[in-house]
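FYI, it's all coordinate maths here, none of it is from the lab. Note that the structure is a prediction, hence the values are computed from the model and not measured. Cβ atoms are built from the backbone, for glycine too; each structure is taken alone.
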Structure I
Amino acid sequence: TKTISKCYVQVTGMTCASCVANIERNLRREDGIHSILVALMAGKAEVRYNPAVIHPSAIAELIRELGFGATVMENCGEGDGILELVVRGMTCASCVHKIESTLMKTNGVLYCSVALATNKAHIKYDPEIIGPRDVIQVVKDLGFTTSLVKKDRSASHLDHKQEIRQWKRSFVVSLVFCIPVMGMMIYMMVMDNQLADAHAHHNMSDEEMEALHSSMVLEHQLLPGLSVMNFLSFLLCVPVQIFGGWHFYIQAYKALKHKTANMDVLIVLATSIAFVYSFVILLVAMAEKAKVNPVTFFDTPPMLFVFISLGRWLEHVAKGKTSEALARLISLQATEATIVTLGPDNVLLSEEQVDVELVQRGDIVRVIPGGKFPVDGRVIEGHSMVDESLITGEAMPVTKKPGNTVIAGSINQNGSLLISATHVGADTTLSQIVKLVEEAQTSKAPIQQFADKLSGYFVPAIVAVSVVTLFAWIIIGFVDFGIVEKYFLGYNKSISPAEVIIRFAFQASITVLCIACPCSLGLA
């Protein structure tokens, strides 16, 4: 029968449901992966896999190749103990073979992999039979020095500070250049409305209207075909395109490299086409020495980047808040434990300070006043009051005497206690609560899974609609030029009908791309 294991991978760089669909779709195609569930808010992927075919590190690498950050989380495996060791003193492949063969012969060790290049050993064991200190002792008996790989207990994977800083910076840069662009746009809209009113009330001719329009400060031409407004808009658009959109370009490149299209691809397409089209139209107008200033889209990139970077900034602030409670729970866990050896009549023979990961079931642990209980256990000696408010919410301390149970993370108050460890590692009450909260964040409703699947096709669909719009208006224009002439702003008889049709078709096509940003379906 095929053995199915489960691991969790921390994923960074996801922005919407299309990123989720991208990861899930690509990983399901890989051999050895049974199922995958990606949670956008938790920034985590739950993967069920066949350990005989693929390992968690390879799964993380597959996600990294898709353009996302990925690291295997420490709570890999279900029911089995996982141990990561640093082994010093290995010189060649025979040392590796010696460690692996000895450990595999040891009762309770299920799997062992030693890497000479990194000096690391990955061991899976049955905690009912053997403990982590026993495994370390076996390696030490072979003549090698070994220590536990230090785990990050700071819950840093739940911290969104870096992303918050990045998107705040992107928003501020885009906003600085966007405000003047929006100011000019509002000014032109107000002036155009006043001109329209004047045209209606004073029966002005089209030539008089055109002359009055050209006399406005922003419509004044610095060079034939180059107005003050278009020149300033171009200068303000360039920094935003480079600095405000830098992250979007990187993510879009990574997505396209793996033949997928996400929201970043849509944003980059919309802003880049708008910028390039406007720049080319400006050059054509200058070459033609046009009297009427062309309609450009230099206002699109700054405004689009402002709203999207603001959305991403607020999104990461919200994600950070949802993860705060979980981070606080994780921070309540003790990092070290004092293991004691007892003689007859509970006489203390020796004590040793060890990492909490090395505590085994049945160990005798001493907890001093003010100390945290590192594991769940049963009191065997001593009397004290214990603050268990982290679990019960009760502020009043609880009396503990021999035979009573204690909970990991609770605080010992006024007496020293000796406890026998009953639940260690991932089996403690606190670890189980953390696991339940994480699983609640990861789980999805059926409608959410359907939305994720649908959003994976959103970007290609929008690009297809945009291309269809382009060709549709070109065909309409050549069949009946009057329709295009009616809707084309700033139409001048000096411009050839073919050029007007192409310009209008591009405007309509770019508009379709722009209004689809941000991907509303993906955000929902």
Structure II
Amino acid sequence: MSFVIKRGYSMRVVIVEDEEIIRNGLIKLLGKIDKDVEIVGSAEDGEVGLEIIEKVRPDLVITDIRMPKMDGIEMLGSVAKMGITHKTIVLSAYSEFEYAQKAIKLGVSEYILKPISIQEIAQSLKKITNQLNYEQNNKLKNPERLFNLKHIFQSSLFEELIIDGDIEKLLKENYKISVNDIFEVFVIYLGNKYEQYHIKIENDIKIILNDTNNFEFKMLDLPSCNEIVMIFFNFKIEINLLEYVNNSVRPRINYIDSNDMVLGYMRCEGILALKDIIHKLNKELHWNIVLESNDIVNYPEVLKKYTLPISYPIAIEKELKTVVCTMQLNKIDKIIDKFIHYCKDIRGNPKGIKENFVRFAWIIISFTKEIDETLYSDLDSQQLLTNIMSAITWNELEGALKILIQKNNHHKDVSSVSCISLLVKRSQCIIHEFYNKGITLDEIALKLGVTPEYLSTQFKKEIGESFSAYIRSYRINKAKKLLISTELKLYQISEQVGYNDPKYFSKVFKENTDQLPGEYRKIYK
């Protein structure tokens, strides 16, 4: 366990990773990628990590999932309960879907699948740096500097607004508003159409609303959410705003496809509640997925809507695995379409629908990667899964999976794909992940549901060398890298590549290289 004191401005990072090599490697790598990164803490398990995070309050936490004492997900959950906010990069193996799903629900910033590449870490750091800069730039000045109602509303959204006597006086005298008045709030979500249309939509809506004296209103831009916010107040007559907006405002902006735009509504009791109201409403906008195309998401009424239970289509997943195993990758797009129609036909809870999409996308990426690791090599899988979980419209849900179809269509020529079977390919993946744990042929065969004899025969037939020779060669190659790139003692390297006995390790190393480990280090380091 270690942590340091912050000196000057920088992105403050805590790394929680049980493997010492990876942990130390990340510490060195981050400093090379970005000189403004400061490692303020590192830990070998979640318990120690939680203790450090609570003390140093970092900007970014990089954590593995599976660790002793407390895993990464449990640690992040505990941090969230403490109210500590930070960005998160989660590191994990392909097979850990359940963990990935929990990580996404906790709002992780990036999810990187092992083995980790320098490019992936660099891209994730750049994204998070941009997010932090954006959030910092959007914080407004202190409340006492605010001079009009729009700025007061904006401040209530972007920071903790403090209402003092001057602000209260300004509201009463200039706007006839009390801080505890009732406000009616609408959000117009535009998704990827925001940049193109938000100015035109605002202007068109203002023309309509300025024609009536029945209320006053203010409009705010939320580019970070791709939204326009309308706040109504000072009502002169009793009016049903839901009907008014649906009948008078929506038709004026019908140049936006209803599948790309979502309207949400909620009452707000007092200016100080505005930030919380917008947050709650945004969390429920995904109900648009199961509502009729012109319905407004009316919170909290929408939570009373009856939905059918939705089950995960195991049969379609099996169909997917079959075409992947038989190398019929050209059929993946049809199966994706079949899955989309299945979810669309059942008007279930939007949360359940999105969880189905995440699980199915995860299966496509991880299962296919075991067959042909180049197929989705340039795909930002974390961003894809995040896009699904944050989807508000059917177009966004479908668009996420359509990306996989597009990638697949560029890869139709399956003749270039290795003829190694799924069984052997998966056994290689297990070796690469657990070689340092002393994994055996029997253990891998048990994981894959075949006999050790069958796996051994298939492995030799397809790879051209025996299982034992392959894992020995893999361990020795890992040992070579450690001998050259680290100052670890020989017994430490022996342990880290899966040999408990240093003498036996030295014997195996010499049999494979004609040199003892120490001799190899002197020659090549």
message = For distance in nm of label points 7 Å out along Cα→Cβ at positions 26 and 242, which structure out of I, II has the highest calculated value?
response = II
inquiry  = Taking FRET efficiency 1/(1 + (r/R0)^6) of positions 58 and 90 (r between Cβ atoms, R0 = 25 Å, to 0.05) as the criterion, which structure among I, II has the greatest value?
reply    = II
query = Can you say which of I, II returns 1.37 when Cα Rg over 2.2 N^0.38 Å is computed?
reply = I
remark   = Working back from 14 (relative contact order in percent (Cα under 8 Å, 6 or more apart), computed), options I, II, answer is structure I
